[in-house]
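In what follows, structures are represented as structure tokens.
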Structure I
Amino acid sequence: MIITLDPELEARLRAVAAARGEDPNHYATAVLTEALERAEDTESSLTTEDIAQMQVGIQRGLADEAAGRVKPLAQVIDEARRRHGFPDSWPNNK
């Protein structure tokens, strides 16, 4: 298989390969292999049903927000801080 890259992308690939001291062809193969593995992992971990359930949850959240059934995050944090006795610096303790 021959893959034609945009000249800018090819230049980037060659520059990174050179910086790593690798052959550009071997480096391109490694990058493509990793990208394909990630794509396969993502595809196999999310089913159509999972995506549909996420969409339902998002729609429910948007409807709750539109109906005024949500609280601002600052209010939720303040209530949790008081309820559990967290310091005023929580949640940004340093």
Structure II
Amino acid sequence: MPTWVALVEVTDAEFQDLHDLASLWGDVNVELEALDAEIRETYALLGRYDFLLVFEAPDRRTVFELSLAVERHGLDMNTMEGVPIERFGELVEQ
């Protein structure tokens, strides 16, 4: 399954504290599983973006649906497809 990377920014100011924000990922995981996608890694970030997600999803349509689902939770996703460096080398050779 393809790997995707998303830079996530919190856009909804309804979170009272970091605990509320952290518990949001349980809800997001439920929606991911319903779309046949899976989070591989999640990082909290300091800087312009608040989180980095590394996840797998079967196709771009699923990623689009996932982005819409996440935005309903007050998050904005900037998503990119990730290619493992081993495969990237193969693409360059072709």
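Laboratory data are not the source of any read-out in this text; all were calculated from the coordinates shown. These figures come from a predicted structure and were not determined experimentally. Cβ atoms are built from the backbone, for glycine too; each structure is taken alone.
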Problem set entry | Which of I, II yields 2.1 [distance in nm of label points 7 Å out along Cα→Cβ at positions 63 and 79, calculated] | I
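Looking at structures I, II, which one was semi-axes √(5λ) of the Cα gyration tensor in Å calculated from, given that it came out as 26, 15, 11? Each step should come with its number before you reach the end.
Numbers: I: 46, 24, 13; II: 26, 15, 11.
Corresponding structure: II.
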Exercise. 4.5 is what came out when distance in nm of label points 7 Å out along Cα→Cβ at positions 39 and 71 was calculated for one structure; which of I, II is it?
Worked result: I
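To test your reading of the models, identify which of I, II gives 0.8 for distance in nm of label points 7 Å out along Cα→Cβ at positions 31 and 55 when calculated. Mind showing how you got there, number by number?
Details: I: 3.4; II: 0.8.
This figure was derived from II.
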Problem set entry | Read-out helix-only ellipticity at 222 nm (-39500 (n - 2.57) for each DSSP H run of 4 or more, over all residues; to 500), computed value -12500, structure in I, II | II
